[in-house]
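As structure tokens, here come the structures.
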Structure I
Amino acid sequence: MSIMAAVIVWKFKELLEREGVTAYRLQTALGGKVGPQTVYRWARKAPDKLDLGVLRVVLEELSRLIGRSVRLEEVLELDYSHE
């Protein structure tokens with residue numbers, strides 16, 4: 001049995017765009033709960049290391065802004081098609 005290679009796909013920017021939320025609006029709404037550049041960096045590119053506590057806080061605030069619960073799979077995807 002061969003093990004397929006997988007790639008983690010970061011979909012944060014696409015989520016913000018789809019929901020019509022700017023990085024500025026989300027970062028401002030967070031009010032200092034995370035680092036001042038966190039959302040801006042995440043909207044540009046996938047983080048090298050992801051702090052799950054920070055991700056939780058950001059997704060909770062985003063959920064509040066858009067009026068629904070954001071699911072983890074809307075931000076992260078495990079893609080096995082990259083062999």
Structure II
Amino acid sequence: MNSNQVEGAVQMAAGTVEGVVADAIGDAPKRVTATMREMGGRAQKTFGDYVEALSSMTQTHPLGILAIGVAAGFFVGALLARSHE
């Protein structure tokens with residue numbers, strides 16, 4: 001696990017607990033904050049998952065990743081050249 005996965009999981013758990021407390025005391029604004037914290041944690045954990053998957057792919061298929069990078073660079077360059085015409 002990388003730091004984004006860990007931090008995201010912690011934020012998700014904190015948001016869930018905060019949401020339960022907000023529901024128990026009937027505090028709607030705190031519930032919204034808790035939901036946003038939980039969603040932010042979920043996004044950070046998902047980002048960490050993608051980083052780990054990409055890291056794993058670069059170790060097992062380095063030439064494939066290089067080819068994808070070259071193709072993406074060519075595509076971006078073609079778009080930029082087209083926009084300057």
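So if we calculate distance in nm of label points 7 Å out along Cα→Cβ at positions 29 and 53 for every structure here (I, II), which label has the highest result? Don't skip to the answer; put the middle values down first.
Working: I: 2.3; II: 3.9.
That would be structure II.
Assuming 3.1 is distance in nm of label points 7 Å out along Cα→Cβ at positions 5 and 37 as calculated from a single structure, say which of I, II it is.
Details: I: 3.1; II: 2.4.
Answer for the origin of the read-out: I.
Suppose you compute helix-only ellipticity at 222 nm (-39500 (n - 2.57) for each DSSP H run of 4 or more, over all residues; to 500) for every structure in I, II: which one lands on -32500?
Values: I: -13000; II: -32500.
Computing helix-only ellipticity at 222 nm (-39500 (n - 2.57) for each DSSP H run of 4 or more, over all residues; to 500) on every structure in I, II gives -32500 only for II.
For which of the structures I, II does the calculation of relative contact order in percent (Cα under 8 Å, 6 or more apart) return 33?
Checking each candidate, the match is II.
Work out the source of 15.6 here, i.e. which of I, II gives that when Kirkwood radius over Cα pairs in Å is computed.
Working: I: 13.6; II: 15.6.
For Kirkwood radius over Cα pairs in Å, the value 15.6 is produced by structure II.
None of the figures in this text is laboratory data; all of them are computed from the coordinates on show. None of these values were measured; they are calculated from a predicted model. Cβ atoms are built from the backbone, for glycine too; each structure is taken alone.
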